[in-house]
Structure 1
Amino acid sequence: MTLRLDYTHVAPDGMKALGQVYGYVLKSGLPAPLVNLVYLRCSQINGCAYCIDLHSKDLAKEGVSYQKMLLASAWREAQGVFSEKEQAALGWAEALTLLPRTAAPDADFQAVKAQFSDKEIADLTIAIGLINVYNRIAVGFRRGPEGVA
């Protein structure tokens with residue numbers, strides 16, 4: 001795959017601004033493995049090879065099992081693999097990533113509300129929005145995974 005546009009070069013201030021939001025999410029208090037699991041799932045939905053590669057490596061560094069990463073795309077059927085908190089976050093991530101289809105159902109919001117504080121929900125929603133932006137940039141400009149043979 002050939003990179004269509006070197007967006008980091010032509011829009012450095014925009015990428016820096018996104019990086020600041022990324023930094024905010026890192027400092028938000030949400031557990032890094034949970035955030036990276038959400039990033040992975042959104043990236044799977046959006047078909048973003050660059051972000052799937054990046055966040056699966058992050059999850060591995062955080063000690064998340066290979067099995068859990070593989071089952072993220074089938075989390076609803078993977079009974080006992082994901083905690084209730086992870087399931088709520090993944091459901092919310094899917095609802096917001098597939099927004100035109102889902103309209104963010106009340107059931108998904110209630111599930112996330114039962115597991116997270118209002119601040120955590122806001123931060124999780126910011127994280128979901130951010131990864132969706134990054135996915136659209138990487139897919140739109142054809143940025144593929146790095147170092148893959």
Structure 2
Amino acid sequence: MNGLQRASLGAAAGSLALLLGALAFQYLGGLAPCHLCILQRWPHLAALFVAGLILLVPARVLALFGCAAVLVSAAIGFYHTGVERAWWAGPDSCTAPGAGSLNASDLLDQLLETPPVLCDQVAWQMFGLSMASWNVLASLFLAWLWYRAWSVSD
């Protein structure tokens with residue numbers, strides 16, 4: 001195993017840890033994920049796939065794809081953090097309905113269509129940061145690890 005492969009496995013281990021943590025919160029902790037939470041998981045799964053490819057074909061350029069994948073997760077997490085903190089509006093399908101401009105019938109229809117887990121509600125936080133915010137920080141760190149994997153020379 002060369003340096004690229006070892007470094008890529010290290011970066012992928014971080015994505016695996018984040019995915020397992022999210023699943024533990026979901027299935028052991030009972031915190032159902034919202035739509036944006038689910039979207040943040042897919043890039044980490046892609047990073048695992050990239051690491052598997054690097055084990056088969058140790059091409060340095062693949063590490064840039066791993067880096068890009070976790071940066072996408074960081075971007076979605078940043079967007080999600082903004083939705084949670086009301087810095088900007090979230091997707092209509094995933095945020096609490098605004099009652100101001102709706103009549104009673106429309107409000108009831110929207111409430112019935114709204115998923116039970118809303119993207120603008122913080123389900124868990126530590127040190128004032130939500131899971132989406134922690135994902136941003138962890139994903140940026142993993143992007144740095146993927147960059148380091150790309151820059152490894154054997």
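Just so it is clear, none of the values below were taken in a lab; they were calculated from the coordinates. Everything numeric here is computed off the predicted structure, so don't read it as measured data. Cβ atoms are built from the backbone, for glycine too; each structure is taken alone.
Structure notes:
- Top of 1, 2 by distance in nm of label points 7 Å out along Cα→Cβ at positions 1 and 137, largest first: 2
- Among 1, 2, which structure scores highest (criterion: FRET efficiency 1/(1 + (r/R0)^6) of positions 81 and 105 (r between Cβ atoms, R0 = 30 Å, to 0.05)): 1
- If distance in nm of label points 7 Å out along Cα→Cβ at positions 33 and 73 is computed and equals 0.9, the structure in 1, 2: 2
- Identity of the structure behind 15.2, 46 (criterion: Rg and Dmax of the Cα atoms in Å, calculated), options 1, 2: 1
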